[in-house]
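Listed after this line are the structures, all set down as structure tokens.
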Structure 1
Amino acid sequence: MRALVIEDYGPLREAVSTALRGAGFAVDASGDGREGDWFADGGTHDIVVLDLGLPGMDGLELLRRLRARGSQAHVLIVTARDQVEDRCAGLDAGADDYLVKPFAVPELLARVRALLRRAYQRKDPVLRIRDLEIDTARRLARRAGRDLDLTPREFALLQFLALRAGETVPREDIRAHLYDFRSDNGSNVIDVYIGYLRRKIDGDGQERLLHTRRGHGWILGDAP
């Protein structure tokens with residue numbers, strides 16, 4: 001999953017970005033409204049964490065531009081503006097949720113997970129594909145009752161494929177949603193991680209769940 005953090009206070013921006021990376025997100029970050037708008041326009045972000053009092057461009061203006069361009073990213077406003085009219089203005093401009101500073105990072109992460117489930121029309125934090133379970137809140141995965149030892153990048157890939165279970169997920173979608181602007185996402189990196197993931201979820205002679213459609217992408221679920 002990919003997130004964009006636009007927050008002008010450096011320590012908070014770094015704390016939120018670090019927490020999101022720890023939760024498996026690829027993260028782009030900016031402390032300026034205009035640069036944040038550039039990031040938003042040039043990337044495919046699942047979640048945008050947006051401050052309102054930004055230099056360069058006000059957060060509400062950035063949000064209006066985001067929606068005018070047709071972006072479907074889920075936006076969580078984080079701001080010290082705590083009046084009812086401020087919350088209404090943010091939500092009416094196209095935000096999906098609103099969190100008043102100061103806040104606890106675990107609450108922010110819980111709200112981000114809820115928005116992500118909403119984006120993919122899921123209610124249950126546990127994704128199930130036959131005997132494979134992915135607990136998106138606890139960041140645990142198991143197959144047939146056996147815990148899978150996944151790296152953060154492998155878990156992020158598995159979660160993304162599980163959210164689109166039964167669909168063919170193209171390489172470009174994986175690159176757009178799982179890598180930030182600074183990442184090494186060369187042509188074979190995705191194949192390498194698919195290989196790692198396949199060995200962990202389809203090993204020990206189990207029925208295969210991760211399938212390749214050559215020239216098209218990958219499917220998690222029943223064989224095409």
Structure 2
Amino acid sequence: MFLKPFHSSHRNTVIISAEQGSSFAKSVSNDFNPIHDVDSKRFCVPGDLLFALVLQRYGLSHEMSFNFSGMVSADTELLFPEAPGESFEILDSRGKCYLQVNRSGESTHDLAVIEQLVRNYVFFSGQNFPYILQPLMAEHNVMINPQRPLAIYHAMTLHFDTLALTQPGVELAETSLDVNGKRGDGEFKFRLMNGEDVVGSGAKKVILSGLREYEQDAMDKMVADYLLWASQA
């Protein structure tokens with residue numbers, strides 16, 4: 001599958017280097033968050049890459065939920081269970097959990113369908129900043145810290161009415177932001193498509209930390225810096 005360049009694996013062990021994680025973020029997700037830069041001191045593997053690897057290995061089910069419980073550093077040895085049930089975890093060699101997965105219903109292992117869905121979803125997911133988050137923060141008069149911008153991928157759910165898919169895609173449905181002091185809980189709901197037909201729904205949740213009062217000049221600079229990083233990648 002197309003994920004081969006973005007990880008190394010042996011049986012149930014997966015390792016993702018900084019170069020592989022960064023390449024996935026930039027070339028597949030169109031995500032230019034500095035935290036995915038190879039030389040970032042806070043580098044973490046894109047959560048969307050873990051999501052994609054789960055679907056590649058275990059298939060796509062009618063109902064799925066993904067809960068991220070930790071940021072994966074480069075070259076972490078991840079253990080993917082060989083024969084998981086409806087609920088399973090992705091752990092490191094010390095037993096630390098990074099991802100909890102729940103699934104139910106029928107499933108498909110059609111790699112062509114899974115690849116198209118992954119490409120569409122992670123591209124949608126990679127556009128969260130600035131295109132979705134910036135208007136939300138402006139609406140609620142808050143913003144993340146320009147010096148240490150951090151939006152943590154917390155969870156994601158998928159629900160399909162059918163898995164008879166030929167042209168799977170993703171469309172944004174609605175967004176919300178719940179602000180509690182310096183923390184914000186964002187939710188991005190989306191429609192799951194098959195061509196022009198709606199065949200399901202989903203939601204992505206992110207946690208924003210270190211919130212402060214919205215400043216247009218500071219936000220304009222953040223957006224300009226981000227777009228500059230994207231153009232130079």
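A short reminder: the numbers here are calculations on the coordinates, not readings from a lab. Quick caveat, the model's predicted, so the values are computed rather than measured. Cβ atoms are built from the backbone, for glycine too; each structure is taken alone.
Which of 1, 2 yields -8500 for helix-only ellipticity at 222 nm (-39500 (n - 2.57) for each DSSP H run of 4 or more, over all residues; to 500), as computed? If you can, show how the numbers build up before the last one.
Working: 1: -12000; 2: -8500.
Derived from the structure labelled 2.
With Kirkwood radius over Cα pairs in Å, for residues 77-140 alone computed per structure, which member of 1, 2 shows the largest figure?
Numbers: 1: 13.5; 2: 15.0.
Going through 1, 2 one by one, Kirkwood radius over Cα pairs in Å, for residues 77-140 alone is largest in 2.
So if we calculate distance in nm of label points 7 Å out along Cα→Cβ at positions 157 and 173 for every structure here (1, 2), which label has the highest result?
Values: 1: 1.6; 2: 1.0.
Largest calculated value belongs to 1.
State the single structure among 1, 2 that was used to calculate Rg and Dmax of the Cα atoms in Å, giving 17.5, 52. Mind showing how you got there, number by number?
On the way: 1: 18.2, 59; 2: 17.5, 52.
Checking each candidate, the match is 2.
Which structure, out of 1, 2, was P(r) over Cα pairs in 10 Å bins from 0, in percent, for residues 93-212 alone derived from, given a value of 12, 38, 30, 17, 3?
Details: 1: 11, 40, 34, 12, 2, 0; 2: 12, 38, 30, 17, 3.
This value belongs to structure 2.
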